[in-house]
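Values quoted throughout were computed directly from the atomic coordinates according to the rules given, and no laboratory measurement underlies them. Keep in mind that this is a model prediction, so the values were computed, not measured. Cβ atoms are built from the backbone, for glycine too; each structure is taken alone.
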Structure 1
């Protein structure tokens with residue numbers, strides 16, 4: 001069975017050279033997300049949560065590494081298909097306990113006040129993104145229901 005250490009190796013190689021909005025190594029984000037969840041399998045899924053979506057790593061490669069079926073499935077549902085509406089992606093992952101834990105941690109990390117770079121030229125876009133993350137967090141944490149989430153996201157979803 002593949003380990004957390006192996007997941008970190010895969011993520012480090014896959015995200016090499018990638019940076020976040022602040023110019024920091026992207027790997028730091030996935031490590032923060034992983035460290036904020038308690039379940040060992042959720043930690044592994046957290047480290048891998050963006051590799052299929054944002055790099056050349058495939059789900060089949062993750063499976064071939066020997067990660068548990070639960071981790072592979074969590075990574076699968078955490079991977080947003082290109083062009084898929086964000087709200088539909090989130091609604092689809094909510095039923096998976098590992099993915100849900102990872103997504104809550106991911107949203108919390110992406111919404112950290114010290115991580116958000118608000119500049120006048122991007123203020124409206126950044127504000128909408130932060131509100132979208134807050135609404136999504138409330139939905140994934142069962143603080144608002146699906147119809148309310150859908151209605152709010154219809155107002156917030158980027159046209160892209």
Structure 2
């Protein structure tokens with residue numbers, strides 16, 4: 001198993017786009033932020049196959065999520081279904097948390113669906129115990145006008161590092 005930073009073109013391939021011109025507005029938003037250095041795309045590779053992903057945003061319009069100075073935001077955390085329950089996702093998150101801490105950030109935020117008990121337990125176990133607010137708009141999910149998209153209610157949680 002290998003944890004590494006990946007590039008925007010790998011994101012496009014993973015998300016099923018041939019290139020940036022055929023990508024959705026949301027994929028373009030992620031790629032643009034990766035290119036500008038505002039976002040890092042982290043992967044979990046197993047035998048040359050990408051089995052997990054996690055993104056760290058450093059500055060967003062909603063400063064409760066990421067303010068560019070003290071708070072960074074983790075989002076789009078996924079581990080392929082057949083690799084879940086082995087602690088691999090925990091290793092990925094912990095690796096990225098340490099990296100963000102080394103960059104000088106003091107707080108990390110993460111969003112969790114209010115009904116996703118497995119992720120709520122995981123995030124609590126990892127120290128995300130401060131409930132900041134309930135959200136109905138995701139700053140990292142963009143519509144065709146590049147505006148944050150409305151979504152089902154989720155909690156924004158903090159972890160001090």
Structure 3
């Protein structure tokens with residue numbers, strides 16, 4: 001289990017060519033399933049690429065190794081109607097998380113996911129800078145899908 005923040009900014013390297021493709025900038029998911037990563041491609045006309053989870057060969061401390069860059073597609077948010085952590089209109093970071101019992105839990109900062117199974121298992125939330133220093137950030141674990149509204153996120157903590 002790891003957080004997305006550990007992956008953010010990592011280099012993405014092709015196993016086939018040894019070429020660095022770009023850097024990880026976001027995570028895409030549907031309900032509790034991680035669909036893949038968005039990579040900011042290197043180069044002048046850098047477009048974002050979608051890296052499906054099944055194309056990831058290995059996740060290391062310094063880089064993510066993918067099988068073959070030719071299997072990746074350009075990221076088009078209209079083609080990929082998934083939720084994201086940071087970018088786009090369907091992002092969840094910074095939004096208020098509430099329980100199905102009506103309790104405000106904090107603002108979403110990160111997600112915990114099982115990279116082998118590809119599912120989100122929890123959310124890291126904050127109550128603000130001072131509360132984080134005093135008490136630390138909360139990790140809320142769940143296997144239920146996140147309900148995503150325009151302003152609020154709702155979760156069943158079981």
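Which of 1, 2, 3 yields -18500 for helix-only ellipticity at 222 nm (-39500 (n - 2.57) for each DSSP H run of 4 or more, over all residues; to 500), as computed? The structure behind it is 1.
Here distance in nm of label points 7 Å out along Cα→Cβ at positions 114 and 146 has been calculated and equals 3.8, so which of 1, 2, 3 was it run on? It traces back to 1.
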